[in-house]
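A.B. asks: In structure tokens below, several structures.
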Structure I
């Protein structure tokens, strides 16, 4: 028994010594950040921003690999099937938390097949209307929609996107009915709201701020907890009459399940240091983005709660994936 106990102790002691050494040697080669969305979008841009700074901090290239398709499923599945060694990461967004309910037959389950590493940031949306719509503020819009259920519509960049879900949450909390007009991407929706073919839409604050200042659209309310620094004179939906409303686009890094905890912690600390930098915060403020700072356990809870939030919206609205 003494021999067996000694052998067990020796093995465990060796493992404890080896784990920090492994973590300290990471990364020893390039790391791939898979972005399951099209190049040029927020996820791609911020992945490159974070990747460059991780390269500088950790001494190895962090290479962005755009793998769009099937509403983020193709690229995400690549990471789910990758070795759990810290060398393949996923840049995810709340599209993923929506898809947990919207697309139940995916080849992966988010919190079963991935481990949350670190959040990056969130960006507010803005609800805009065509100037010809007879409303000046959010209460006008709600009264108009309640007086004419189903007469008015809102555009989005497609089913299940954050812009679509922001609209559905608005309908649910305000108790109104608007017709959803899905587009294949945001550019067509933006063109048509400026042209008056659709009545309203949720879009990125930075994208629509210039159009609002030019009078091409009317900015009614922003979607975050606090007013946006990009449109400080525009109230939030929460303060303008829809209590509890919050719908943003947020981004974060995840890794395949089984990635060593020491590597996850190392990456979390490196990302946290980047997003805490005052210069980064100042730059992102001008872009309408706010840094998110959480440890891996807090980020996991954040993801879990977001899955539950959008599950309720999807089920109550009867939303189905096309």
Structure II
């Protein structure tokens, strides 16, 4: 088994580490020659944590060659670039007479496409019809995985054989994978939690206390379930590892980019300045815009998402957004 990871960012480099620790052969592809060079000489850092790879991890800047040597393709790019990269791979497969049915395709990307409201697996299924497609999602803080601390996650697919293959072949000593057949629900939980993590950061940045934060997280899960139902997914899926589990980890972790972004939003920094400060892609921002557009078109009331959107777009100050949430009409839980 040979795994190809598309992307040498924080998550892609972390997955390469954890898979290789379980004696799996891993190739990392990236457009960034600088990142690949750092991996080759074991000089790659995630924040202040150095990632030391074993000899099972290789790098390859040539996507053609990397595809020929793999049987599991793991997307670890951003949600905004996944479609373009998938189309590029599809064209290379045609050019090199490669059969998509010889591969398992796994999305480890959390987000929604703004223009179409598609999840990542839906985009992949559109570009690779009848392919063996899965999604990986869960409470997986990269720096803890790099310290070999135990964690659990979810492998989801609507194909039983695909989910079983990926679950059994990607589970390792420190990464326990659970199977789920509700791939859309799993992906929505992983995407939406970033929006609530932004709100959690704002809550803590304003020093509103644990009562407010607990309420925010609980109501955020309610919004997740409402969105999942509108997509035809199972609302209960978001109460699992990919929704509630991921949200709990992200909403309390100072290492979380989305939570940290929320802390800066509470100080009235704009999103461009925050991106520079964190030097990272903040997936919760485009996801907020996508969910807001979807909810507006489908007349779905998502109060927390609406206020996060208002703060991001500078139409509402953070404290005013909290007041709006607290002054909503009284209702049943």
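Values quoted throughout were computed directly from the atomic coordinates according to the rules given, and no laboratory measurement underlies them. Just so we're clear, the structure is a prediction, and the values are computed from it rather than from any experiment.
A.B. asks: Figure out for me which of the structures I, II the number 47, 34, 15 belongs to, where Cα extents along the principal axes in Å, for residues 155-234 alone was derived from the coordinates.
C.D. replies: II
A.B. asks: Between I, II, which one scores greatest on Rg/Rh (Cα atoms, Kirkwood Rh), for residues 35-178 alone?
C.D. replies: Comparing I, II by Rg/Rh (Cα atoms, Kirkwood Rh), for residues 35-178 alone, the maximum is at I.
A.B. asks: Which structure, out of I, II, was Rg and Dmax of the Cα atoms in Å derived from, given a value of 19.5, 61?
C.D. replies: So the calculation was done on II.
A.B. asks: With P(r) over Cα pairs in 5 Å bins from 0, in percent, for residues 51-130 alone derived from the coordinates and found to be 3, 13, 25, 25, 17, 11, 5, 1, 0, which of I, II does the value describe?
C.D. replies: Label of the originating structure: II.
A.B. asks: So relative contact order in percent (Cα under 8 Å, 6 or more apart), computed for just one structure, reads 24; which one of I, II is that?
C.D. replies: I
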